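Structures incoming, each one as structure tokens.
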Structure I
Amino acid sequence: MSQPDTKGRILDVAEELFARQGFHATSLRAITGAAEVNLAAVNYHYGSKEALLDAVFERRLTPLNFERRARLDAVQALAAFEGRPPRAEELLRALIEPTLRLYETGPGAGSFILLVGRALSGSDELVRKIFLQHMGAVFTLLLDLLGQALPQLPKQQLFWRLQFSLGATGHALRWAGGGMELPGGVSPPASVEELIDMVVGFTAAGMEAP
């Protein structure tokens, strides 16, 4: 097995097991067994389980954050062209829509979405910490732009409302990834578009509340 194949296989298996079983419940031996590599390969390429988790997030979040940044730039450009501040709903959509559309990006995306859901709404502080490190620059930019959209709100309020918005997004991700069951009489969203509209509408209403 070549080096790129070895690294990719390790990342694929780690992503799936971290998502389904949780980070702490997944051993390196379980990952190496499923990936059909020896423990030395993981140590050589990543050094530790924590570094492996970081690499799992980096592989998908780097292009995702690039798209989010491009969308936020587009929102800014349109607002400037129309001579108005950006709107909270369009800023939140720039963050949320690419996240919920991860399902359409190919094999393994479902596992990653469930892993992000764990990071946003689960109890594992290490997973959340590593995830948020990759979100830092986008989060800071979004917070600044929300300040332009909602200048009447103090930064303290905006910060916490954005945290709650991320939590709602994470909950939606965990549901979409099979992380929870629906009660009787409740139907799932008919499409990704409907799920996006519901999450964006809900979070925008909360962000814009008096």
Structure II
Amino acid sequence: MLTPVDESTNEEQPSVMIRLLIADGLRLTREALAVVLASEPGMQVVAQVPRGDEIVPNALRTCPTVALLDAHLPGVAGIPAAAQLKAVLPACRIVILTTLERAGALRTALEVGVEGVMSKGASVSELSDSVRRIARGDRVLDPRLVTDALHTPDKPLSERDTDLLRLAAHGHTPPEIAAILHLSPGTVRNNLAAINRKVGARNRIEAIRTASARGWI
């Protein structure tokens, strides 16, 4: 049975409707989660989002109390999307849903300022209980992810490295990345080669796979 790590006030709060935004790239997962959580007392699903770059517009339109974001979303990944959401709607509390294989995402998510990080293997009762705690002001971290994160190597990538590798992971070529980040193509190629060395990868594909698995991008 999961016992989330939390920072609780231990005070009774008035019962209010929790407005949920759910972002997951898989339609079946997203809709199933929406149906289950909408059936919980005091919860209302106000938005379902398939892509990270659609989170902010939908959140501004629906004003959710809590946003549940899959860490690995198309368009914009869950953690960068969380940072964008915090910038425009700071009152919305955010839960990142990730896998144990991406436990390294815990550190990055906490740097962004999210209120919860939960394993996608959590049960419905565990998730709904965590959502209620987070909505009333607690922070909840899945202890299984905390344990794994403690054994994950520190992130060796700079902020620029992360931007470069994330764009490469989305299929952009070095000239395209150079145009997006206002760098020269040569600088991009040199930085991508340096990233390979930092993560111990033989090529860009392996660097992307390693960084993604460890939650660095």
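Work out relative contact order in percent (Cα under 8 Å, 6 or more apart) for each of structures I, II, then name the structure with the largest result.
Ranking I, II on relative contact order in percent (Cα under 8 Å, 6 or more apart), first place is I.
A value of 1.8 was computed for distance in nm of label points 7 Å out along Cα→Cβ at positions 18 and 58; which of I, II is the source structure? Working shown, then result.
Numbers: I: 1.1; II: 1.8.
So the calculation was done on II.
Comparing structures I, II by mean projected area of the Cα convex hull in nm², for residues 114-201 alone, which one has the largest value?
Greatest value across I, II: structure II.
Assuming -14000 is helix-only ellipticity at 222 nm (-39500 (n - 2.57) for each DSSP H run of 4 or more, over all residues; to 500) as calculated from a single structure, say which of I, II it is.
II
Which structure, out of I, II, was percent of Cα pairs over 31 Å apart calculated from, if the result is 25? Mind showing how you got there, number by number?
Details: I: 25; II: 22.
The correct label is I.
Throughout, read-outs are computed from the coordinates displayed, never taken from laboratory work. Fair warning: this is a prediction, and the values are worked out from it, not measured in the lab. Cβ atoms are built from the backbone, for glycine too; each structure is taken alone.
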